[in-house]
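J.: In the part that follows, the structures are each spelled out as structure tokens.
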Structure 1
Amino acid sequence: MEVGVVGKPNVGKSTLFNALTLMDVPMAPYPFTTIHPNRGVSAVRTPCPHLGKGTPCTPGNARCIDGVRWVPVNLVDVPGLVPGAHEGKGLGHKFLDDLRAADGYLQVVDGSGATTAEGELAPAGSVDPSIEVEWLEEELVRWVAGILGRDFMKHARTAELEESEAEDFLHVRLTGLAIGVPAIATALRAAPIDRDKPSTWTEADRFQLARALLHAARPRLVAANKCDRSDAERLGQLASDVAPIPVVPTCAEAELTLRRAGRAGLVQYHPGDPGFSLSEPSRLNDAQRKALHEIEMIMKRFGSTGVQQALEQLVFGQLHQIVVFPVEDETHWTDSKGRVLPDAFLLPASSPVRQMAYKVHTELGENFIRAIDGRTHRALAADHPLENGAVVRIVARR
């Protein structure tokens, strides 16, 4: 699972990325501070099953804090986008290539409307952030349509002669984008084209298909950053203008400050919480007290900094991911070393059990015999759909 953090320059992408990963990548109030993709690991929250088991867990890949499991998510912060990226403007071609592996996009915009298309500072409210959302989609559509259109007629006629299904034809054409057959099938139903005769698809048809493919395969959520410098009317208008793409108000600077203060032992704070408490007030200087008071006011206004919520709404709401827990002992929920619920993995909702086996290890998927539900102890077939929070043992040939 990889999420691309995208947006135009100077809207707080790297600040939000740093907050989610606690990596100190360069940040500055001028365009193109990021010139190479930054990669890191964040996490999303889910209840830990050990609470119902009554036995403490032994976290491996996903830490557990007060009964909340933090499941890893890979993030990539790409160079800022400017209009014309599909033509190579700014760092366009590199920007787009860095997004090939992303499952979805967290688009950061300046919710205060104070950043121009080129990333320059402007008076608050002078720039409509919904325009950023529109032209990011257009850049992505042109990018996908360009990939789809390379030697298109030649390959389309070959596919018709070989009587290939449209899904298979497009899957081959889009191999580099890792767009699966289910998403392609969804896009074909949405686009008004003759699926049996790709040679009749015009350039306009391919653009419509590219748009449908992006909607089906690359969900997007808008993080309206710098929300503390905006107002309810402006944020509400943004949400209305870009619907049905979800919008979450965020203050990445506040989140980053809290996470760093927590790491330094100055505050007690879990990402996503509606507030925080001071650990040792006597250690704070006047500037720190003032900054934390301002963050407290932001959290009272918005309910949180919004950063953790934005990531989780994208992962669980837009990408429809569930969390599963593989074990080797379905009775005690342990692995071969006796660790209780050591690992947690993200998978698309209703994934078959065999897909979970492949996620754990390729050999488990290839040698799959059956699975056993750790809650009901019933045997599960390879195609049995998984539910969120499933605890499952995989039985495989040795």
Structure 2
Amino acid sequence: MKKHFLKRIKPTGGVWCLLIVVLIFGYLSRIMGVPNMLNTMMKTAHDLLINTVFYLMSICVLTGAIGEIFVEFGVVKMLERLLRPLMKPLFNLPGVASLGAVMTFLSDNPAIISLAHDKRFATYFKKYQYISLTNFGTAFGMGLLVIVFMVGQGYYAAPFIGFFGACCGCICSTRLMQHFVVKAYPKYAEEEAVDPSQTDEKEKAAVEHKGVFTRVLDALLDGGRSGVDVGLAIIPGVLIISTLVMMFTFGSNAEGVYDGGAYQGTELLPWLAQKVDFIFRWLFGFQDPHLVAFPITALGAVGAALSLIPNFVANGWVDGNAIAVCTAIGMCWSGFLSTHTAMLDSLGFRELTPKAFLAHTIGGIVAALTAHWAYMLFELIA
């Protein structure tokens, strides 16, 4: 009877949700005060929307237009041919996978899934390779946006060193995922991703001939429109995740008091990071514990993580090494916690999500480590 009673009063998911919400906002309000907490939350979200999201959206529109021009005039196909020889030795993927890398680099993680659903594309892959496309594509997601944003902050060599680190992290993540899949399902090592007999080999003969000016104009407008879609898609991540992360990262105002202004907080994350500061200094070369907020935010949304950089720069917390590391880990992780589940679900392999998470977590750390040591080497040579 007693056990039955205890089962009946066992906390449900709703109870745990309420406890977590009360714990988070109770902690913030106890330190900042309820009015100040609410004012800071709203003002920070508003400032992020006006000064960060619209800036990111403008970059998305421009990079989207450039990406569409590259597709329209065959630059993507040319890059795919150039990168094809690297696919097998580095990523253990067929050469056509390079097209996925280029497309996700120019747009976002889900671009690899739209390619994977093309049966003619999928016929080149064994099933274990096909599943690893989730990790492979994510590591390049929004890469052009991340690099352009970092260059816009006044750093030129560091973002490209970070890009090299992201490539190394991608190799690690992709091959680890392939290992996990084959270990769990050995038959996938030989099984084709798609039966070639199911593909439609008929090519569409009707091609609409347009003038060069019309093609350029259509590509620019279509690419810009897709950039707007990406810019709108990052708004929830930037406003929700970044606002909360900033409230746990920054402190009070210059006078040491809380007045409800934007970008104030409790400095919990830096305090925690200081306890293991030697780890972040040795692994990533971070010179300030506040920087740990970037990789934490990048787990959920790289657009939200980028919104932290201007404040880091304004406070003098970043240097070239930090930009290289943040570029690498931002590109490689690219909000995989919020996209991997949906991506694997769309491929029909949702049960492999934990393995994808583990592989990509390790890949992101490898990317950051590689970028840090590569930047140290660059400084010695330069």
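Quick note: the coordinates plus some simple rules give every number you see, no bench work behind them. Keep in mind the model is a prediction, meaning the values are calculated, not measured. Cβ atoms are built from the backbone, for glycine too; each structure is taken alone.
J.: Taking FRET efficiency 1/(1 + (r/R0)^6) of positions 59 and 235 (r between Cβ atoms, R0 = 25 Å, to 0.05) as the criterion, which structure among 1, 2 has the greatest value?
T.: Greatest value across 1, 2: structure 2.
J.: When mean count of other Cβ atoms within 10 Å over residues 147-154 is computed for each of 1, 2, which one produces 13.2? Walk me through the intermediate numbers first.
T.: Values: 1: 13.2; 2: 17.1.
It was calculated from structure 1.
J.: Say we calculate Kirkwood radius over Cα pairs in Å for every structure; which of 1, 2 gives the highest result? Kindly include the intermediate steps, with their values, before the conclusion.
T.: Values: 1: 23.0; 2: 22.4.
With respect to Kirkwood radius over Cα pairs in Å, the highest-scoring structure among 1, 2 is 1.
J.: Right, something else. Comparing structures 1, 2 by Kirkwood radius over Cα pairs in Å, for residues 299-354 alone, which one has the largest value?
T.: Across 1, 2, Kirkwood radius over Cα pairs in Å, for residues 299-354 alone peaks for 1.
J.: Follow-up. If relative contact order in percent (Cα under 8 Å, 6 or more apart) is calculated from each of 1, 2, which structure is the one that comes out at 25?
T.: Numbers: 1: 16; 2: 25.
Computing relative contact order in percent (Cα under 8 Å, 6 or more apart) on every structure in 1, 2 gives 25 only for 2.
J.: Assuming 2.7 is distance in nm of label points 7 Å out along Cα→Cβ at positions 75 and 187 as calculated from a single structure, say which of 1, 2 it is.
T.: Working: 1: 2.7; 2: 4.6.
The correct label is 1.
J.: Assuming 4, 16, 22, 19, 15, 10, 8, 5, 1 is P(r) over Cα pairs in 5 Å bins from 0, in percent, for residues 107-170 alone as calculated from a single structure, say which of 1, 2 it is.
T.: Working: 1: 4, 15, 17, 13, 9, 8, 8, 8, 8, 7, 3, 1; 2: 4, 16, 22, 19, 15, 10, 8, 5, 1.
Only one of 1, 2 returns 4, 16, 22, 19, 15, 10, 8, 5, 1 for P(r) over Cα pairs in 5 Å bins from 0, in percent, for residues 107-170 alone, namely 2.
J.: One of 1, 2 was used to calculate helix-only ellipticity at 222 nm (-39500 (n - 2.57) for each DSSP H run of 4 or more, over all residues; to 500), giving -21000; which? Intermediate results must be reported in sequence, preceding the final value.
T.: On the way: 1: -10500; 2: -21000.
The read-out was computed on structure 2.
J.: Say we calculate Kirkwood radius over Cα pairs in Å, for residues 179-274 alone for every structure; which of 1, 2 gives the highest result?
T.: 2
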